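Take a look at the structures below.
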Structure 1
Amino acid sequence: MQTIEFIGVRGGHGTTTVALAAAATLVAGGPTDIAAHDPDALCVAVGTVFDDLPVRLAEGVYLKPDAPGLQVVDAGTLEQYLDLGPFDDDPAQAVLCARERLRIGVLRGPDYVGLRTLCAHQEAQLDGIVVVSEAGRALDHRDVEHVTGRRVVAVVDHTPHVARAIDAGLFLRRCSRLREFAQLRSWIAQLTAEEAPCAAHA
């Protein structure tokens, strides 16, 4: 399957949570490997300790080094990503990686600062946006599409249920049942269904 790389428009936009939810969804089809820009933060989010790779995060979900063949990558923030890029010290590997990855921005709010950051980086080759939606915001996912010209592939509601699952270290066990991630699960299911015929003929 094509690697899904989640990139936060800014820090604190929920990129790690979205990446973990994607990994937990993909595990239904078999063992799932995830890499992270900040492995310590990702381990904290699931209530485990980062020691050395690989790390078993949950049944069938493993934190591994970033390399071709992974299913999910938490790539940090957009500015970090554009400054460093994956495999910055190996141009050949970077080109190979770029062909195999689906790059998805993660935007929380949505807020004006995040939208401005996204618009300021039109060079970022994003294939879509996941909006982490906060109640009471003046903007919504339609504004994101209109202003940026980028497709919103899923909206994740930011609610206390998600925060409690993370705080309890139970997020990976519970996220498959949390309604907040229903659109993300549907989008991933659509992706895997579209790729299945290609894999069969490969």
Structure 2
Amino acid sequence: MPLANPFALVLQGLSGALFGALVFYLLGSLLVRRWIRIELYSLSLSMAVAFLVAIVCEVFLGKLYYLLVGEPLWQYRVWPIHDGYTSVLNFIIWPVYGYYVYFLHQVLHARRVVIRPAWLKGVASGIDGPLLEILANGFFLLFYGTFYFYYLPGDLRHFTSVQVVPLYMVMGVILSMLLDYLLSKPQRWHYPAGFYMAGVGFVLIG
């Protein structure tokens, strides 16, 4: 299938990211009944770390699934790279997952909900990850007439699959523990910059 105009694809990714950012901010603010004040460093770190962890995990965990089962669990339909396990647009899309994680933690903090140890927060990704995938695919189908990624099993109409739950748990645990460690350190802007550039590098070699 020929690649569409890269500029148009980037605009699609940006529109999806802005939609997600708006929804998560408004929903978080609604849950705590006030406008959430953003701490720029923590938000940037969450977005950058989530980008790198998620894009590396989806490629390597996707390939591990293929080795075990004999067929891929998902295939990206929009600007695929790394044998279809991820997309160039994930330099825009995956940071929004870190944005979501940041606001989720803000809501938990405001509600005085403490989840310890840190890895337990990551296990929850097995639930919210697939739900967010349904949102992402729904957005792309509604506005652009295509799946962003397509799950081969049809248990959830190819929007996502229950089979991806343990993979999200693994990714979520890594992300939660890494963020917990980095946020305990003094603020250094080279952390978010470095993680984001490493993610971009992973995209470029795809």
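Bear in mind that the values in this text are calculations on the coordinates, not laboratory data. In this text the structure is predicted, and so the values were computed from the model without any measurement. Cβ atoms are built from the backbone, for glycine too; each structure is taken alone.
Worth a mention:
- Structure (1, 2) behind the derived value 1.5 of distance in nm of label points 7 Å out along Cα→Cβ at positions 74 and 154: 1
- Origin of the derived value 29 (relative contact order in percent (Cα under 8 Å, 6 or more apart); candidates 1, 2): 2
- Entry that produces 11.4 once mean count of other Cβ atoms within 10 Å over residues 66-73 is calculated, selected from 1, 2: 2
- Label whose coordinates, when volume of the Cα convex hull per residue in Å³, for residues 42-81 alone is calculated, return 90 (choices 1, 2): 1
- Read-out helix-only ellipticity at 222 nm (-39500 (n - 2.57) for each DSSP H run of 4 or more, over all residues; to 500), computed value -12000, structure in 1, 2: 1
- Structure (1, 2) behind the derived value 2.5 of distance in nm of label points 7 Å out along Cα→Cβ at positions 146 and 194: 1
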